[in-house]
Structure 1
Amino acid sequence: MNREEVLEALRKSFEAGLFLNHRRLVCLALNEPYEYLADILRCYDELNPKDKTLLLVSESRRESFLSSIEGSGRYMVSPLEFRDVDEALGGTYDVLLLDLAERFSANDLGKLVEVVRGGGLVLLTTPPLKEFYSFITSFHERLVRTPYTIKDLRRNFEKRFLRKLASHKAVWVLDEDKGLMGSEYIPARVDRSAVRYVRCDIPDVIVSMAATQDQVDVLVGFSNLLKDSWSRRRVFLVMANRGRGKSAVLGLMLASLTVRREFRRFDRIYVTAPTINNVLTLFEFLRKGLEALGQRFREVEEESLSLTVRGLTIQYIKPFELMTKSADVVFVDEAAGIPLEVLYAIVDKAKFSVFASTIHGYEGAGRGFYLRFRSRLRGDPSIRLVEMSMKKPIRYSDGDPVESWLYDVLMLNAEPASLPFKPEELPGISLKYEKLDTERLFQDDKLLSDFVGIYVTAHYRNEPDDLIILGDSPGHYARALTTEDGVILVALHVADEGSLPDEEIKLIAEGYAPPGNLIPSVAVKYYTPFSKFAKLRGFRIVRIATHPSLFRRGLGSKALKMLEEEASELGLDWVGAGFGASYEVLSFWVKNGYIPVHLSPVRNPSSGEYSTVVLKPLTEKASKLIKEMNWEFRLRLVNSLQDPYYHMPARVCRLLLTPYPSDYKLKPRLTESQLVRLK
């Protein structure tokens, strides 16, 4: 196929995309993509003759790309470096040009593809297909740690990525040698239904700003909840896939409250989310709603994101800071990224609370949040709960083929397997411990979905890059507790760590942060006298999660025991893990004999939790070192409770002070005065 034929095939595809309000994806697998890029942009400009926005994400080849774009049509270019990709979230563009040949990150892919509007183009640049399993980017380099080299990368994700490029319609690959590959997509039916606006207690001017029927329905459901009395706590729960306009509708809902008499008695409404970037769209539509209502408002300069209208302040606050505030009305966006304990506390203290979250998307964790949080709310008779869901995309039409490809390649819609038995039948089910081959795992879509789906339902803060780490990074393994028929009940992602050379140990002690080797690095950095721990070898459990239908039945503990047996057979010295120190999670590890040895001095800015490291020795030499580290850790913790850990829950503190198992019993010696005070 010559150049003219390639461009004609793409022209027809772009034309269909514009008609259907669907996006099209072209992967330029070329060493020098610049001429073809200019031709493709000219072709698209002829079909879409208006001013268009183009998001360019590249660094080393930026100037070359800009030269190709110049003169190719009416494009307003927004160049962005990889470290700043979050700045694009909330925006909408006609064209995305993402240079995967420079940084091959699944996180970037998941975030940026979804900012392209219907009828737009997603242009990816990669090396030619024949070089796909050998090219190296900065992201690949971070996947390799001592003692491995770049040659040990397994490339399982890249193989799956290419397979998915070839299997989806309206996804085109233009390769150096093979030319244009792909096929067009024409849906069986096209949804042209108009939005039906409904009169309700929310002002018509606000309802008219809704872009989809789902947004209208959410506003109506919200207005129905507003009619209830203040005798019960009211909770409004909205779940949606990414790109459905939930943040925008939250902003409109919030604007509508400012003209309601019963909300004028409050002087402040708090808005929270894992990061301030998560609420930028909410505040954007809050301002638009206030302007439509004719409400004058003032931005509060000293606050990071806050405005005042008619004496009411609407303010963004970090989730863990909200725990110390008196809050009557709270809006929570991306709730799945916030620990359940914090969410429960918000429900308990607020008279009126709104929670919204992504159920599938690059943010991860939505499904698990929904199952557990909803169950708690439904079981509380003192709560009036209204649940809503949003399914219709707001940037493009239903059935968009690029969304289908993205969700497939990044496993954004992964779900655990359906159980072939009832949960109460578990005691009679034969179980086995499996060492899953990662190459086989990434070739089997159903198996990979079952494995990843368990993490999604476990309230893990999953990211698409986790998939690359599991598939490509040397020394990372998949383990599972399954039925005899292979149904995954517990999923484990583990990494081998340790055996560090003296030179690297010295660098870590001086401040170097190596890729991987998290637990040995903690030992060197915080327990310099015990740096020889980094010479030992062990398994770090990156993730462990149980099927959502089988929580609290001992399966996680059983899987841990089997992993420990494997580690012992391999001659490893320890098994450990690092995680956010919530009471529920920490209880699980302490119950299974894992000893705390480290607590981060600062909270996680999103979750408000302190990160902790726990260890379980498997050999005598590891036991001696872990005992010493635990002793010093507890001394440090006790001496720090009055300052950095002042707000840490007492029951979490008690678990962190769990001593190393010992036969020696220390008998306390109390003075007469102390005995009297105890009475």
Structure 2
Amino acid sequence: MVLQFSPRLYFGCFFHTQHFMYSLNWLNPPRHLHLCLARLLNSTSRVMLMRRIPFPWLITVMLVVFSFAGCGGYSGTATVNGNGPVAPYITTPPANQTVTAGQTATFSVAATGTPPLTYRWQKNGADITGATSSSYSTPVTTAADDGEMFRVMVSNAAGNVTSNSAMLTVNAGTANSSVDVITYHYDNGRSGQNLNETTLTLANVNSTQFGKKGEFTVDGKVDAQPLYLSQVTIGAQKKNVLYVATEHGSVYAFDADSISGTTSTFLWKTTTLGSGETTSDNRGCGQVSPEIGITATPVIDRARNAIYVVAMSKDVSGSYFQRLHALDLSTGAELFSGPQTITATYPGTGDNSSGGNVVFDPKQYKERPGLLQINGTIYTTWSSHCDIRPYTSWVMAFNADTLAPTSVLNLVPNGSEGGIWMAGTAPAADAAGNVFFIMGNGDFDTTLNASGFPANGNCGNCFVKLSTSGGLKLADYFTPHNTVAESNADLDFGSGGGILLMDLTDSGGTTRHLSVGAGKDALIYVVDRDAMGKFNASTDQIYQEISGQLGGSVFSMPAFFNGTVYYGAVGDALKAFPVASAKLASAPLSQSTHQFGYPGTTPSVSANGSANGIVWAIENSGAILFAYDAADLTKELYDSNQAAGNRDHFSGNKFITPVVVNGKVYVGTPTSVAVFGLLP
């Protein structure tokens, strides 16, 4: 049998015509003939038999196929002999794509024919270098790309076929972002607000227009908050980049605009493990399990082209390591002769002391809170594995240019415990370079010196202020009057994180510098950062204290936006506390109808200035992303359970904070970062 066709393709606005000449052995028609005729005799074709010559062994047929296919089509040449290879045939041609400037577009084709099939994509008739798969994703688009045409040639040993051309439409937008998220909760005050979100609005965040766009898959739990940089040069192209760290000790850079379904494609990936090393085991504590690699949120210094990461590992001999890494933002390569192995001692006789010094044992700690950068210094704060002793309370500083240690402070040097947890949030800093955070349960010396500080230096369960100008030093603190009883009952103050409020003016015209925090006792503590209150055994010497308004313990950090503090305690609604005359309202102005299970929720806020304020919160139990009107939390705009068919579902992970930037919401999961945004 010989089947030959040489099609000519005529395009019109309503139909095209294809002429085919066949010669075939009628008595032994191959299986491929049925396939070929089935493709021709489709529901949109009209076939007219033009001529039949009744030779005994040969029939010649001319077919004219009128295909009402608009202005699209395909063309190609092929020869099929006997039961040989079948030429390619396009079953699903590339479709027109519409994107916003700064996003990527993906064109796909489906074809059949004898494998292997090869693909060659073209833009405006010219081959695209390296575009040789069944789909093609463009680089990040600009307005200049609007109207470009894409097609693909599919080939095999029997011939080739070229698809119709699909058009790329690029709408103006803000995807070429100038917004960066370089640290936990957006800024060193840990406000949790992004005031430069112009894409997501109160009008379009709903289950019809907004939902899950896909997931970036990774090799371990994402306990650290993802970070984001706009317009990073990678491979000679400017890209918006999402940086993700995992408990498997890996750091990824993803093209933030390339998400479409589930993908493991990354711009670069780096491991923080040394040769022959693995990540740490969970050290007998289920809080971070089954492995400990990178737990703390990194910090990015764009001027130094570095992302700073603390990672834990162990070698084959069973030795454990904590190391500070500085990775190149464009390649993931180690910088500044890193990594720096972390070791420390401090004068004291507390847990794990020797020769008059407490010693930092890397296996006893994890870097749970996020990293903090102030100018040229990186600060780390350390928690234990559960309450497994020996451990004390460590704060360390490192030079951002050399990774060399520059200062160390132990806040429980002559006692035990005092881990710095804050539910994985991060220490805050003010414009003067003072550091603020809340400590966990630990020894506190109720005997004070003349300046009101613990006489033996133990300040467990304290809300502390550290000065940094001459090295790390305890400058001020507050702790509740019943601090010893709280520590003994494991009702630590530092189960949640504290934020710094913007400067506020009180009723007397005084400018106040305030910070807000809460812990397991479910009280909201508002401290004056200029005079925190220290310790009094009879009463809490504090600027403001609110009781009875949180429905459970706090394992989260609040957010602050437009004069309102948002809190999400365990087993409680998300609540909005307005601030007036430098005082929090004694009761919430509004609250969500949903109540959040353990560990509560750390909200984030997106807005365009003061407009279109949206509060984002995650329910860990059941893994639900919520969006609320920031002006009224009773108005739920969206939740990820609303769409049919589990369209927006994702896997839950403890202590996750949503990151909202450039029209997308990023959510860490046990195996990925789920990405939400406006739907096509």
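Taken together, the values in this text are just the output of simple stated rules run on the coordinates, not laboratory data. Here the structure is a predicted model, which means the values were calculated and not measured. Cβ atoms are built from the backbone, for glycine too; each structure is taken alone.
Quick one: helix-only ellipticity at 222 nm (-39500 (n - 2.57) for each DSSP H run of 4 or more, over all residues; to 500) came out at -10500 when computed from one of 1, 2, so which one is it?
Derived from 1, not from the others.
For mean count of other Cβ atoms within 10 Å over residues 86-93, which of the structures 1, 2 scores highest?
Going through 1, 2 one by one, mean count of other Cβ atoms within 10 Å over residues 86-93 is largest in 2.
Out of 1, 2, which one gives 1.20 for Cα Rg over 2.2 N^0.38 Å as computed from the coordinates?
So the calculation was done on 2.
Using FRET efficiency 1/(1 + (r/R0)^6) of positions 262 and 342 (r between Cβ atoms, R0 = 41 Å, to 0.05) as the calculated read-out, with 0.70 as its value, let me know the right label among 1, 2.
Computed on structure 2.
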